[in-house]
Each structure stands twice: as structure tokens, then as C-alpha cells.
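Asker: Heads up, there are several structures right after this.
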Structure I
Amino acid sequence: MKLAPLPRSFFGPSAAVVAPRLLGHWLIRQLPEGVCGGPIVETEAYLVGDPASHGYGGQTARNGVMYGPPGRAYVYLIYGFHFCVNAVCQPAGRAEAVLIRAIEAEFGEEFMRQNRPAASLLSLCNGPGKLCAALRIDRQLDGADLCAAGSPLFIAKNPGLERFRLRRGPVATTARIGLTKAAERPLRFVLDKSEFISRRLRPAAAPSSR
């Protein structure tokens, strides 16, 4: 199977636009042992002016990759133990990114289980820290080119995207998870019928027309 990365232009819009569009495409980790990963089924967007975003307080050594260019991996450590991986969006200088919160473990299951033993396949990659452990993603991949086929980490186009999204959809929009600031913003996106998402929340209410 030939894996074709998404073009850099895919990541040019706002993270709020890119986050739902990423659902169903494949997060791919390449290692000497082989390829592992699977379709993305849960994302969250972090935007310019967003108090919950790492870019909110300005550029630092930690968040520098988030400031562009787009189509790069922004990887950070939380709670001193778990890594999280994001896809950087927007032109350079505008810090926006999409947190990849869950994937369906489809490629390289045996290898992923060696990295992160789990009680079931459903719980192997159903959270941002879990999928990073399973795919062996850490700060060494901060800045990895998500648009290059030779990259150790990239996002590949799913040629069966429409069919996959029909089976796993609809796309549901909810509040974000695990935040103390701006958690209520409707910037989390899931394929609602996927059994691999991290948590089920009530869909966000549509904006009032009044």
C-alpha cells in the first residue's frame, strides 16, 4: 500500500477548519521495525487568541514549532510523563494547531502493543497520551514534517476517506476535554460512531439565530 502524505496546503487554513477535515486520514509512524498508526477519529483545535492554546502567551523555546510553518508536528510533554502530538496550521507567525486525540489502531498493532500494553484494542490509542505511547512519539519528533513521505511521522491521505467517514460518522462537535480555560468552546471533533474515541460528550448546541 502506497501512503501519500497530505499536501502542506491542507494545513494552511485555521485549525478550526483543519481539525474536522483531518478525521479519517491516517496518522503514520515510520520506524526501522515497520509502519504503525491508523485513521484519526478525534481532534481538538487550538487557535490564535485562545487562552487554552500554548501559543497564547507568545513564542517560547517550548512552543516555537507551533508558530509555523504549517504541516509540522508540535509535540509536547504534559504532567511530566505523557506526550501529545499536534498538526501545526496557519501561515508562519500565527500559532494554531490541531491536537490529535485518538486514532483507530489499524497498522502495526503488534508493535503498538509492545510499546503500550492495553487491555483491549479499543483502549490502545483512545487518548492523546495513549496514542503517542503506542506510536513511540516523543519530543524528538517535535518539528517533524507531516507532509513528507520519508518523515518518521506524517499524515497520509485515506483513499477511502468518504466511505470511512460514512461508516464512522457523522462528525460531532463538542466542548474540549481536560482544560481549565476556554474548555466550553466547540472545538473538539469526533467521528461519532467510532468506538475508539476517548470520551463521549453531548454535541455542542448550534449557535442561536436570535
Structure II
Amino acid sequence: MPFDCNFNAEVLAQMLPNNQQTAEWFYYMDQILPDYGITTAPRVAAFMAQCAHESAQFTVLKENLNYSAEGLCRVFPKYFPNPELAQQYAHKPEQIANKIYGGRMNNGPEATGDGWRFHGRGIVQITGRDNYTRCSQDLYGDDTLIQNPDKLTDKDGAIYSACWFWFGRDLNTLADAGDMLNITKKINGGTIGLQDRMSHYNAYLQML
């Protein structure tokens, strides 16, 4: 048994009651998580709690960029400093992605379409050409994710990329210490959703 805790398909179904594909998800978790040392109760609970929050129980694997004009001004004031500009982009996810992600994270300028091509995908939403490139090289040894970014929305690609992100930031060490606050900061860049993440974490520990 690859896990040092009570983690199996039945337990995963309890963790993700709103997900109807838990058997398929567990098939890949069973293969992939042990390769990254995510096998103990604290590590599995922390990983699952963070991923469940980030992906709405593993049901949302693409970044939602369908913002209203008001939302654009509130969330991205740097790129949409006035309602007139925001109105031109409102409810146009592809154009929004190209605007906010163009010219950074090694993406080309807005007109190249790189912002949309490399918008957030996967459980923890890998974003930007540079992250796609590093993730692709580390996982596949080539440019698989550059050629096929949507690979991150496949179950295996989603799990692999989440584990890659987790392991690369040494989050197992924080999980061993039960430090959900700093795990959240590493993933979120802040503490958005901390209460929900903690609620999942405590519940999952009991299940495991």
C-alpha cells in the first residue's frame, strides 16, 4: 500500500462529495502522490485541502476570467484603471487573459495571445509561459505543455502539475509541521480562503 494512512477511493469520495469522478481521480493519485512523498496523513490532508479549495473539489481546472467591467476595475486596477477601458473587455475571457498576462511571466505582448494560451490551468492553476516551460521540462523532459497547454486539464496532468508545484516549494515540510497558513501563502500569495482550507484540512485529518 503506497500510503501510510487511510487514503483510498472510498475516503476520497467522502472528501469530495460534490465530485462524481473520484474513482478516476484516485486512480491517478494512487500512482502519482507517492512519487512526491505525499503519503502520510498530514501531507495528504494538507495537499487535498489546498487542492480541493483551489479547484472547487477538483471540478474547476481552468481559470475563470469571465469578469464584468466592475470586476475588472476592482480585481485588476493596474490594467483597467477606468470603467471605459474595462467595458471593452468585460465578459471576454480570452481578451482579458491577453491583457493581464501579456508581456510578463515570459509571455509575449498582448497581441501574441500568450496570455490566453498560458492562462491558469490544473488544480493549482499553473500560469504563464515560464511556469508552463519549467513544469513541462520537469515532468515530461520536453515542450509537451507548450504545444498542448490543455494537458494540464487532464486528470493525470492536473495531478502531476499540482505535485510538481507542491514538491518544488517544499510544502511537504510545512505539511509535516501542520503549517497550513504558510502553505496557503505559498499557493495563494496571501491568505484568501484560509478558513475553508483549514476546515477541509481538519476534516480530512479525521478521515485519514
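Just so you know, all these numbers are worked out from the coordinates, no wet-lab data involved. Not measured: the values here are computed from a predicted model. Cβ atoms are built from the backbone, for glycine too; each structure is taken alone.
Asker: Can you spot which of I, II the value 2.2 was calculated from, given it is distance in nm of label points 7 Å out along Cα→Cβ at positions 78 and 158?
Answerer: Corresponding structure: I.
Asker: Tell me which of I, II gives 36, 27, 16 when you compute Cα extents along the principal axes in Å, for residues 54-117 alone.
Answerer: II
Asker: While we're looking at this one, here's another question. Tell me which structure, out of I, II, gives 15.1 once mean count of other Cβ atoms within 10 Å over residues 142-149 is calculated.
Answerer: II
Asker: Could you tell me which structure in I, II was used to calculate percent of Cα pairs over 23 Å apart as 40?
Answerer: Going through each structure in turn, the value belongs to I.
Asker: If helix-only ellipticity at 222 nm (-39500 (n - 2.57) for each DSSP H run of 4 or more, over all residues; to 500) is computed to be -16000, which of I, II is the source?
Answerer: II
Asker: One of I, II was used to compute relative contact order in percent (Cα under 8 Å, 6 or more apart), and the result was 26. Which label is that?
Answerer: I
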